[in-house]
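So, here come the structures, one by one.
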Structure 1
Amino acid sequence: MQCHGELMRLVGLVNDLEKLMAVENPNLQLTLAPQSVKEQLYYVFNHFQLELIVRSQFI
């Protein structure tokens, strides 16, 4: 199981690098749009709650 966890961590790192490369693209066009702080906080909370659940299964 230790190897699987490390492999998943590396996959996550590679995915993060790919996202970073996409954002650093000089041709990327960004537009401003109104955002709901409540919705953003809800998304972040749910993301980290899911992360805690997943991690607790490997302990």
Structure 2
Amino acid sequence: MTMQNILDPRILLEKHQEKRTKCLVYTRVMGYHRPVESFNIGKKGEHKQRQHFCEQSGHR
């Protein structure tokens, strides 16, 4: 197996399929956290359109 095959995500997923579990994604809504899977179809659409950002450190 080549190094490229070892790092290929598809091969890794196939190899370890039995170890995979469901992952819940939470987001903050109105000051508290809720799982995205509990959203209605409109709120799920809004969540997909959100722009994510990474806050940069204030240190220079």
Structure 3
Amino acid sequence: MQKSRAMSTDATARARIEQVVGKLKRFKRVALRWEKAKRNFAAIVSIAAAFILVNSVHTA
């Protein structure tokens, strides 16, 4: 039973991560990686994540 529960938790976590990455890819600048510098790309990803967070909190 213990192993099954651990797999279920791992599968849930993986699904959640895949959902977040899918939402991030809706932002064209993130999906196409227009920003070539790591620092700029990280900033764009942070901004996109903030938009996703605001939208999820706002609709809840």
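A short reminder: the numbers here are calculations on the coordinates, not readings from a lab. Predicted model, so just to flag it, every value in this text is computed and none were measured. Cβ atoms are built from the backbone, for glycine too; each structure is taken alone.
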Which entry (1, 2, 3) yields the derived value -0.74, -0.96, -1.04, -1.13 for log10 I(q)/I(0) by the Debye sum over Cα atoms at q = 0.14, 0.24, 0.26, 0.28 Å⁻¹: 2
Name the one structure among 1, 2, 3 that distance in nm of label points 7 Å out along Cα→Cβ at positions 16 and 40 of 3.9 was derived from. 2
